[in-house]
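FYI, it's all coordinate maths here, none of it is from the lab. For clarity, every value in this text was computed on a predicted model and none was experimentally measured. Cβ atoms are built from the backbone, for glycine too; each structure is taken alone.
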Structure P
Amino acid sequence: MNSKILTLLGFARKSNNVLFGFQQVSRAAVLGNIELIIFSDEVSGNTEKKVVKAAAMHQIKCIKLSTTEELSRAIGESNKSILGIKDKNFAKQILAYYSEENE
């Protein structure tokens with residue numbers, strides 16, 4: 001995974017702009033309080049399906065990156081496979097790096 005995205009995730013976490021875990025992210029998606037959802041490659045299909053459905057109501061973008069371990073390490077937590085980015089600018093920059101990486 002792109003180290004720029006990992007760095008941005010760390011900054012977002014330090015500035016309290018990251019939610020993590022199924023409960024927090026799905027609740028925020030239903031309320032429309034997040035800008036971007038990031039899944040690890042290891043998230044279960046059923047969990048992903050539920051969160052994506054909630055995100056679709058508010059047109060929240062979802063991307064799939066890396067492993068649970070790498071995502072967790074980037075935010076200083078352990079075993080986090082779903083992240084929600086609250087800040088529009090962080091989300092925009094992460095999506096830009098993600099697009100760059102997948103061209």
Structure Q
Amino acid sequence: MWLFTVHGFYSIVQKGDLFHVRAREKHDLENLRELIPGLPMVQDSYKGSDYPFRLLLDENQKNAVIEALSESIDYPNFKSAVGERDDQRAKLGKYHDVWGVMAE
């Protein structure tokens with residue numbers, strides 16, 4: 001699952017009993033750790049990975065991430081909300097690109 005959020009861009013996959021919440025930017029995962037105290041430390045991924053950083057979570061922690069991200073939707077326009085955040089603003093152009101591709 002890909003998640004485009006005001007906190008960061010994430011890819012979540014399940015491998016065995018763990019959910020890998022992956023990101024291309026470490027601060028995106030650190031934003032999750034600030035949002036949800038008690039999450040494990042961010043780990044570096046294996047060399048050559050599409051996503052250089054990850055959190056390894058059990059199902060309860062994964063559910064807490066989904067819930068916290070859902071509860072943080074407090075904006076009328078997603079792209080505008082991303083543009084208001086210093087740590088996310090650089091993604092805005094790419095988010096517009098994704099929006100355009102999906103609108104086709």
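Key figures for this structure:
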quantity	calculated
Identity of the structure behind 40 (criterion: relative contact order in percent (Cα under 8 Å, 6 or more apart), calculated), options P, Q	P
Distance in nm of label points 7 Å out along Cα→Cβ at positions 11 and 75 - highest-scoring structure of P, Q	Q
Origin of the derived value -11500 (helix-only ellipticity at 222 nm (-39500 (n - 2.57) for each DSSP H run of 4 or more, over all residues; to 500); candidates P, Q)	Q
For 44 (percent of Cα pairs over 17 Å apart, calculated) the corresponding structure among P, Q	P
Structure responsible for 2.3, with distance in nm of label points 7 Å out along Cα→Cβ at positions 67 and 91 calculated and labels P, Q on offer	Q
